[in-house]
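Below: a set of structures, written as structure tokens.
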Structure 1
Amino acid sequence: METFPEKVDVVGTGISATTLRDVVDHILSPPDEGLMVAISNVHAVMTARKDQALAKALTGADIATTDGMPLAWALRWLGHAGQERVGGLKVHLATIEAGLEDRVGHFFYGSTPETLDRMERNLRARYPEVNITGMYSPPYGPIDEEELDKVLAEIRDSRTKVVWVGLGVPKQEVWIHQVRDRLPGVSLVGVGAVYDWVAGNVSVAPEWMQNAGLEWFYRLMKEPRRLWRRYIYNNPAYLVLLAGQVVMHKVRRSKGGNS
């Protein structure tokens with residue numbers, strides 16, 4: 001039976017204590033029943049507290065990464081010293097690079113046809129040998145079962161190893177959770193904003209801001225009208241909940257040490 005990284009409860013959501021290398025290795029070697037990877041950030045964790053479908057999907061994910069320093073810090077404070085940030089863009093590019101020699105197939109599901117086209121051009125310019133087995137831009141709103149059957153059949157017939165899903169939180173996690181049993185032997189990875197970054201629609205925060213836990217601020221400055229509600233509520237609420245959890249963790253450790 002496949003052994004996945006340990007999950008640590010972070011304000012109600014299990015987040016995997018793992019490394020970029022480990023995540024890439026799992027994606028490139030999915031078990032027979034398939035693999036679900038959730039690139040998780042504070043927004044996903046906080047949304048899961050009130051969205052039961054997302055909470056169920058994240059619980060069912062084999063791996064939920066620390067996409068952002070606030071989650072990496074949480075794991076460090078909860079006993080996993082040295083936990084690194086395992087962000088979506090790094091997972092995406094590192095997986096493609098590691099799979100070039102074996103011609104690993106990648107299928108892209110989500111976003112608009114224009115973004116998919118730009119992303120494909122940029123990926124092929126950066127990795128001329130990348131094996132893109134297919135792309136699909138779903139219509140706005142739910143697709144009917146017949147159309148879904150066609151897409152899943154296309155993925156299976158293409159012998160794709162990795163399906164990247166860019167629908168945004170919580171749609172991508174819920175979609176993966178619903179279809180994963182129909183794609184055995186395939187890794188499904190929800191990557192959210194990675195499509196826009198790779199396509200060049202949105203710029204990536206400087207490394208120093210990412211390391212300082214300020215990627216959210218960079219994104220807020222770039223897209224204030226779309227993101228202000230998410231960050232103004234989620235970030236302070238997350239910090240309050242996490243502070244209480246860390247205090248309780250330290251209290252329990254202290255009592256355990258004195259027993």
Structure 2
Amino acid sequence: MGKISNEAKRRYFDKVKQYKQAAEAILQREKNILQTIENEPAGSDYKRITLADERLNLASYFLLLNRISVALLGVKNDAFLNDARKSCYQSIIYLEEVVTPYVDAAFADYSEQLEKIAEFEEEKRFALARKLGFTIQSVEDDFGDNTKWRWSFVELEARFATIAKNLINMRTLLAGLDPRVEGYETRVAHLELVKRLLQRAADRYREKYELSTLRMDDFKLGIAYLQALRRLHLVLGEAGQGDVIKKKIDVWKTKMDTDERKAGEAR
């Protein structure tokens with residue numbers, strides 16, 4: 001890469017100033033809201049949802065700052081990309097505090113948490129889930145295929161899948177799966193998104209195990225996401241699809257047990 005001219009640097013710093021200020025303003029608002037949560041716990045779950053959304057806005061600014069660097073200087077800015085990645089993680093952490101990080105759990109285990117955000121409409125839940133997914137994918141795309149963070153994105157995507165699932169109120173869902181009920185299209189779209197995400201999380205953890213870590217923890221997490229998908233199918237009365245996932249779980253468990261035994265014999 002050639003030397004970056006002083007003129008290019010000047011144009012770059014002029015361009016990024018306003019976006020850096022916008023990012024700093026979001027961080028200051030976050031600090032103020034966190035202080036409010038500490039002083040006034042009532043309604044804290046709604047405030048955390050706001051913080052999660054703001055963190056995605058912050059990530060978009062960091063992505064924009066990186067793209068300006070690429071356009072004006074010809075180089076990626078790893079610091080901005082890492083800040084965007086960290087903001088996605090923080091968004092997920094805020095949402096996990098609201099709807100729990102439970103992967104394969106009965107709805108009764110976390111239903112009390114969802115009752116606290118009953119006024120957070122289904123359309124807004126689905127919109128937030130899509131925004132989170134879009135932002136994570138944008139961060140991955142801007143890092144590129146050869147990033148050192150390749151396998152860490154498996155965890156980020158999987159935690160996103162869990163959040164998307166746990167945002168759904170299973171107690172009211174089935175009654176709303178009637179085409180005549182308002183919001184039907186949103187519910188179906190949210191469900192289809194969750195099914196795809198749970199399957200992808202399982203496959204990605206299996207891929208991480210096979211191609212990178214060979215750690216049983218990764219294989220077990222892959223199976224846990226398959227079990228969560230099967231549980232969802234059964235709740236929806238989709239017994240046939242649940243049986244298909246059950247067969248896949250059995251195959252994966254057999255493979256895992258075989259690999260674990262071979263690893264023990266090799267020690």
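A few points about this structure:
- Structure with the greatest value (metric distance in nm of label points 7 Å out along Cα→Cβ at positions 229 and 245, set 1, 2): 1
- Ranking 1, 2 by mean count of other Cβ atoms within 10 Å over residues 61-68, the structure that comes out highest: 1
- Here Cα Rg over 2.2 N^0.38 Å, for residues 157-220 alone is compared for structures 1, 2. The highest value is that of 2.
- Which of 1, 2 leads on Cα Rg over 2.2 N^0.38 Å, for residues 133-172 alone, largest value: 2
- Of the structures 1, 2, the one that 18.8 was derived from, the read-out being mean count of other Cβ atoms within 10 Å over residues 77-84: 2
- Source structure (of 1, 2) for helix-only ellipticity at 222 nm (-39500 (n - 2.57) for each DSSP H run of 4 or more, over all residues; to 500), computed value -16000: 1
- Identity of the structure behind 4.8 (criterion: distance in nm of label points 7 Å out along Cα→Cβ at positions 69 and 181, calculated), options 1, 2: 2
- Test item: P(r) over Cα pairs in 10 Å bins from 0, in percent, for residues 21-124 alone calculated as 13, 37, 38, 12, 1, pick one of 1, 2: 1
- At a computed 6, 25, 29, 23, 12, 4, 0 (P(r) over Cα pairs in 10 Å bins from 0, in percent), which of 1, 2: 2
- Among 1, 2, which structure scores highest (criterion: relative contact order in percent (Cα under 8 Å, 6 or more apart)): 1
Read-outs throughout are calculated quantities, based only on the coordinates presented, and are distinct from any laboratory measurement. These figures come from a predicted structure and were not determined experimentally. Cβ atoms are built from the backbone, for glycine too; each structure is taken alone.
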